[in-house]
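Please treat every number below as a calculation from the coordinates, not as lab data. In this text, all values refer to a predicted model and were calculated from it rather than measured experimentally. Cβ atoms are built from the backbone, for glycine too; each structure is taken alone.
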Structure P
């Protein structure tokens, strides 16, 4: 029996019980390789298929999941979801959307055929580890790997929705530990692509080694207020910590600090931030969300003005608006909201003008979640990076703390660069942003 037929039978059981519902089916295959001291340490192959059902009956919501696909298990899936709903509290705002879309992504773009063999991928894992371990002063390569992952999601509903998305990602990463005398440092990088032949292991090894070597002599800098530039990895990480500000769910729950700020100036007018699920180059691309609603680019901050929150159908109904296509739900989880992939629109500053004078380039932050309060905006993170002048690194910096308020930081933008960069995992496309007057404690 085909997956479509199985889904049809599940939803027919739901209808027969006087309920409505939607079904997520996630399927995946993954290859994970790790090397240690010139030998393969891990060779893991996994595959999975999970059915996740949400039912709504008498304004009560129940969920259940099954990893088995025989008729008896799928019938039991429906019965379990309905039983769970019978014990749930009334939720008047959660409904199954009347979507009758038929949506599918392009496999040739998102899940292309890859001729590389498992032997090729093993050879790459071994080569990355041995090449990095063989460089001067490298004690070992404690974290490294090559991964090949394929995933497919299908969403069906009693309203007639059918949606399908399939994607592939091939990744490699490595961290080097360097020791020289009493000094030591560890840095790492990664790469991701749709096909194996798009990876550049030489670039990965060289950049990882150089970054680690450069950080070896890092030390603190005097305490004070500094201009700050977060690199292409740390800037999206910082925004992700405070993504609560965009969440319709947090607004519904009364914990979004910007709930009443829509339409107001919350950031420097240079800042325009957009959620871009439609950007095919990114690995956060999404044709539809967790409810099967079509997605689209959505400006969240426009020239410093807070223009939109993100919603699923429930948060939208509760706040008197419409879904923005940002529902999240897995086969084993309940309905939530989440960003797809963010983009900060490029500014007008060239690198020469943006990076003039002295600034602190932050390449690593520690305690990102334990050191932040997304509601108040207050944060205090351990940081490392480079003290720079006129675009050139002057000295490595370690053992300092950066502290401030994220919502105030958005108002202290000195400039935004005219060139955008993906972070290595590619869910964020951001230009260089220079902030001023951030407190650094040495």
Structure Q
């Protein structure tokens, strides 16, 4: 049995809701984590007393104390496998802990008394210090189970008094002698140790209460989060149905299919159509965000020709760019020979978002360049604009949720602040990288990178969650 097999994680310590099981897990966790510290103490005490007192007694003490250490390790392994429904196992483990601790404390005290009996009256510094160290160690590390702590300290206390009162009983010294000073000092030491025990016990129980409070807050937060997610999903779907009808009607009117639009109504109808598109994009972003948070976003991997991806993204963005008086230039001379493995629909969503941002933030009659390049074993698809650039240390805002670099009410570009965050989630789930380089006043280059797929006639599909 190795010690590493019975180490406890934080989750192990926090998982049980039964108080006694929690106490047992904390007790055995401390036992395991401090095992080498105890071994060093026991070995040092054994060697010291073997040299100055009785080697045979020291060897017997060390063997016995190692037996109790093995019992503690076996108990730790047993407690680790318990759950709150195993009441019999929890109860038997408590008795086991009590018995092992009693045996360990009795062994330490018996050895200390044995060493004291080999010394002249009043000269018991070594055994008394051993007892003091053992009692303080128990006060600091055995407070998780009160009955164990009480038993240990009671045994140590009796041993203290046996050692010092033996000399008083034999010599019957006056009250002013050093022997009585030693008795009163031991009483003070015992009070000090008991006081320390109460302090550590209070701290431990306070920590347990804080953990329980955190658990309750965590459960409440999860419940609120679930309600929020359900609300967003329901509202978004409910809004999409009438919006689809409104948007379709406006598109028909704007296309002229319903007849010529009077001049004085054209601007209003065009504005309504534009805003319906914005509202539709907002709903799509909220639904995508809800899917990502719920882990329900699905991906269909396919090997793609980078040239085709860029051309389709550029063609799909021409109308949006034109509305912003921006020209899109395709720089994909070498892209026809490059392939990547990705989800075409999701990658297109990412590229359209990056291109629309580039057009949105570009100056009047600006140019947006979309292209690709080979970077070692990676293929990089980039979008370069001639906009105002992005200040340093702004990545948290660029890729954050509901954040924009210009968050003022009068900002130049609208939007929810979700697009780049969703794009980042998509690219990372497709095992890619999304990033940018920028210089204030000179523009920005956004890019996504994927592993190059070395083939010229691919057709492979897999599904990812």
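A value of -22500 was computed for helix-only ellipticity at 222 nm (-39500 (n - 2.57) for each DSSP H run of 4 or more, over all residues; to 500); which of P, Q is the source structure?
Numbers: P: -6000; Q: -22500.
The correct label is Q.
Hey, FRET efficiency 1/(1 + (r/R0)^6) of positions 49 and 305 (r between Cβ atoms, R0 = 41 Å, to 0.05) derived from one of P, Q reads 0.40; which structure? The read-out comes from structure P.
Using the calculated result 16.4 for mean count of other Cβ atoms within 10 Å over residues 113-120, pick out the matching structure from P, Q.
Details: P: 11.5; Q: 16.4.
Value 16.4 for mean count of other Cβ atoms within 10 Å over residues 113-120 corresponds to Q out of P, Q.
Give the label, chosen from P, Q, of the structure having the highest value of mean count of other Cβ atoms within 10 Å over residues 217-224.
On the way: P: 13.2; Q: 10.0.
Between P, Q, the highest calculated value is found for P.
So if we calculate relative contact order in percent (Cα under 8 Å, 6 or more apart) for every structure here (P, Q), which label has the highest result? Could the numbers behind the result be given before it?
On the way: P: 15; Q: 10.
Evaluating relative contact order in percent (Cα under 8 Å, 6 or more apart) on every structure, the highest lands on P.
For the set P, Q, ranking by Rg/Rh (Cα atoms, Kirkwood Rh) places Q highest.
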